[in-house]
Structure 1
Amino acid sequence: MRSGLTVACVMTLLCCPATRPALADDAAFPQTFDALWADVDPRRDPLDVQIVRGWEEQGVEMNYVVFTVGTFKGKVSRVAGYYGYPRGASANGRVPGLVHMHGGGQRAFRDEVLYYANRGYACLSVNWGGREMEDQKEGEPNTDWGAVDPTQTNVPGYINFDQGERYVDRGVSARNNNWYLLTLAGRRGLTFLEQRPEVDPDRLGVYGHSMGGNLTVYIAGTDRRVKVAAPSVGGTGFRSYTRDLLPAGQRPQWLGKRVDLYRATMAFALYAPHIHAPILWLTGANDFHGQMDDMYRTGALVPRDDVRYSVAPHLNHRFTAPFAVTRPLWIDQHLKGGPALPATPGASLELDAKDGVPRLVVRPDPTRNPDFVEVYYSIDPDPQARFWRSASVAGGIGTFEAKLPISSLERPLYAYASVYYKLDKPETLYRGETTDKLAMSSVMQTALPDQLAAAGVKTTAVRPDMLEDFRTGWRDWYTLNGDNPHYWQHWTRKVTDPLWRGPDGATLRITLRSERDNELVVVLNENTWRGYRGPSRTYVAVAKVGGGATRAIDLKPSDFIDAKYGKPLESWAEIDELGLMGRYEDDKHKGDDMYGANWQGPQPAFESLSWINATP
């Protein structure tokens, strides 16, 4: 009996005692990547497509659809979705097709379909999570997984391999993992597209964000029909491994006794070598899910040269426009013959300079004229929490260089560059934002402490006089809701870096100017993503700001109160983030009880942040 089974065979296996293996014989179920996928044919079974409703919108033929994934444990599994394509596509010629896989807790995106349809694609957004569709009407069908449940109502299923009521096989099997069924749904989405008369079946792509990024890699790694892939903040391997340079326990072994089966069947490092499509990864430099260190390790396993990266500095699970625009342009390049994106910037970490200061040498695409280059480096081994120091970049067309001074040889050194290019014309993004630039990122370069010492690197970094002087604006920060007059927030991780961390006994002084009387809210996050160091806590201080003249606000640790437990902060030592804002809300403090108030007038002009009165 073969260990790899088709979707159609699953019901037979489970319902016919004569053919069903003994429950103890786990080896009869897929135990390897090859066995899991060898006999799966996403074209074999009828889709039984139901067009629930169709309409025209923004020049797009839109449809609410439902189709079959397969039959499991005697019941049919069907998923809903939005499907749209440019009006008149079939008569005017076939268009390329895209499968969109939404993120965790989300649902099929109608606007996502409209965006890509208006760019000339037929786009299917699969409602794999089963939430109510955006405009679902009473009585209309939605996703119904039948006897199994790979949605987030069954969260344990994403790490499960054992048998159970909501799982496929009656034994230890990779088919009992949610990701298996969701990958099938995405591959069946490709089948849906290739059977549509308005779609060119030879030009299909897949993309998704977060959990959808995971699924993008799973689908691209199992289906040769994919001609381009673009995961964001997901689809990165090595999730079950600890990091050698962090304390034990920083990555819990959440798969328990099944970790070996996960690594043999569902680890992204298995799927990357099977990706035969050009792939671009989008992530934030501090993403909690698509961690950049793992992204690069996974990307290095793809057996193609056309792998690209676009890494937005300081951000978690989001990007700024020059990074976000790379995805639609990447898809255009490979499915519509659009202009080629610049090559991955070359980057080399040079440790042998005469002055003992490490340097990152950056070489942009030699066929393009870069607009500017940014270089970031860090000494923190934790990719979720590290602060990326910005470096001064010198040079011109061809080669750029940045010095990376460090203050200790006991920490590793990480560095990467992003090269910005001007677009021939501004591009509009999914939510209406426009950009006239795109940013391509280099591969991250790393030097371990013993390498630094062996190369003769010197410790030349000197603690600055100020935490922030704003001479480079918000370059070392990230901004949320920057255009909102009330909800603007500016955040930095500088306070977690030894060069800028608050000294013992120090007071934080914030110098700013506000046009009107207001309240400034200062938020500190402690042990962000660092459960190995202690519990994560949020501390808040609210300071009155007089309008008109420049003011100095002095805040001691005890001025910051734990938002949940009401206890004052004792030390700056384990603060990972500092935020400045006009108002702040959390689950406990919102509405009339929120911190601060609606900011009046323009945002304040911040002049400096500094530590004063430190203990000698």
Structure 2
Amino acid sequence: MGKLQKTREEIDAKYTWDLTLIYKTDEEFLKNYEKVTNEINDIVKYQGILTKTASNLLNYLKLSNGLERKIYKLYYYANLKHDQDTTNTKYQEILGKVKNLLTKYEELSAYALPELLKSSYNKIKKYYQEEKELKEYEFVLSNLFRYKKHILSKEVEAVLSSLSNSLNNANETYELLTDSDLKFGLIKNENDLEVELTESNYSVFLRSKNRRVREEAFNKILTTYSEYKNTISSTFSGNVDTLTTLAKLKKYNSSLEAALFGDNINIEVYDNLIKTVRNNLDVLYKYFKLKKDVLKLDDFHLYDQYVDLVEENTKKYSFKEAKELVINALSVLGKDYITNLTKAFDERWIDVYNNKGKRGGAYSSGFYDTKPYILLNYEGTINDVSTLAHELGHSMHTYYSCLNNPYQYSSYQIFVAEVASTVNELLLNFYLLNNSSCKEEKKYILSNLMDLFKATIYRQTMFAEFEKNMHQLKEQGNVLTNEVLCDNYYKLNLDYFGTDVVVDDLIKYEWERIPHFYYNFYVYKYAIGLSCACYIVDNILNKKENALENYLKFLSSGGSDYPACELKIAGIDVTKKEVIESAIKMFDNFIEQFKTLM
């Protein structure tokens, strides 16, 4: 009989997060909820007079920040309580109430941005002289005014807002089709037993040591997608059409420019990534050659690329051992970092073990008025130790951002969100490689790292190139038929996999199963984030002058500047090929280390 899942009450309290640091009791939470519910109506008192005087604008910003902080404090408490046991109806209810409160606040304050942008920024700059405190909001205000030339008339914006659900229909249709309606039939597993093939177990079959299994899974899933090529081409083309049309309406030069505008990222960053990766495809080809040799294959097909090079590491680590490993690995980040990081354990920021009803996966979650809490479902594997290091990276980024900034600059952008977490992961892996006496453990770590770099630097960049190409074709007046989409995707695969890999014909349908193509030029951020982390880790481990000091300054910058400017604090220029090349050199080094261990 299998081990029963523990209830929340059966978990030792020292392994659960301490949410009394937010509110001591649920009763205190509810009192604050009632209080804020009454206070949020105050936000409308500046409607029509927001920019009439400098003091009006300042008082609005103070009030808005104050109310946001109160609402989000309620939200984080309710959300964390909900996630520790999603079956608890009490916390389902309070989370729903806070979400409704947040929606109401957003509706009440919706007048502010259009009203603000009716003014000129020159007028706002004069206000900085009249109200010195307004200067503290200068970056917030100047950033908002960047959008002014892309804001349409009040009437048109209202129409677009009312059509938002319709404009997102292509994505919703795609999700329903691929998540619910698509069926891939049965497949024989390694034991010759028939099981249903699904998107969730597809990756498991692709890693099978049995080549017949992975080939069958590859052929079956992509053959099924080929049967829906017209429908999915229509949803994809519809989404591209929406984004390109909106970009044109809002006076952007392209949908790519519109997508990068929020982060104030120049298109040259996107293009530099693609160009640099393309110029270094030989390292990827070397990786595939290594896999082919290790697997002893006469020919290497696309369905062979996911097979693990070594057996899974079955060694188990207690949470105490994981803590010690992570602290030792991250000690190169200095005493201050480690002193603050140990608070996560001492003050119980971490919810460690799984319990009945607990949300799966792992995350870091917190803001200005809470601790940066971490949810884990720790099972003791080496991957769980890595997850702990990763989430602590997020939490320490949040900790330093909140510690060193006023509220309005305490949240960092998504663009830089994965840098700190990946730095921690890489440092842990380097520590394990340098301190392990077990050859097989080293090979396992290197194998995982090589897979990470292949998937993040190369695969995501290929996706980014496909997305850019298809949007450009649409903007040039071309029709995105299934033939156009499939042919372009197939040609990219030929380039990225090279002549020593058999690029199976069915791969031309793979683009259909990538939901990220509906995320509006998001995937390039994965490759940029890992590249930046490699650059930082290289500099710190090689004791480059001021590297550690500059990295901690970067962690402390929060949202006080644009992402590319914040990265420059850490010595990174994302427009330069050297940043991407640092990741590729690290990937190449892992390949060589693995070959040596063989």
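Where a number appears in this text, it was derived from the coordinates with a stated rule and is not lab data. Because the structure is a prediction, the values reported are computed rather than measured. Cβ atoms are built from the backbone, for glycine too; each structure is taken alone.
Numbers below:
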item	result
Among 1, 2, structure where mean count of other Cβ atoms within 10 Å over residues 506-513 as derived comes to 18.8	1
For 18 (relative contact order in percent (Cα under 8 Å, 6 or more apart), calculated) the corresponding structure among 1, 2	2
When distance in nm of label points 7 Å out along Cα→Cβ at positions 82 and 482 is computed for each of 1, 2, the largest belongs to	2
Entry that produces 16.0 once mean count of other Cβ atoms within 10 Å over residues 346-353 is calculated, selected from 1, 2	1
For mean count of other Cβ atoms within 10 Å over residues 314-321 computed as 19.5, the structure of 1, 2 it came from	1
Which of 1, 2 leads on mean count of other Cβ atoms within 10 Å over residues 474-481, largest value	1
Which of 1, 2 yields -4000 [helix-only ellipticity at 222 nm (-39500 (n - 2.57) for each DSSP H run of 4 or more, over all residues; to 500), calculated]	1
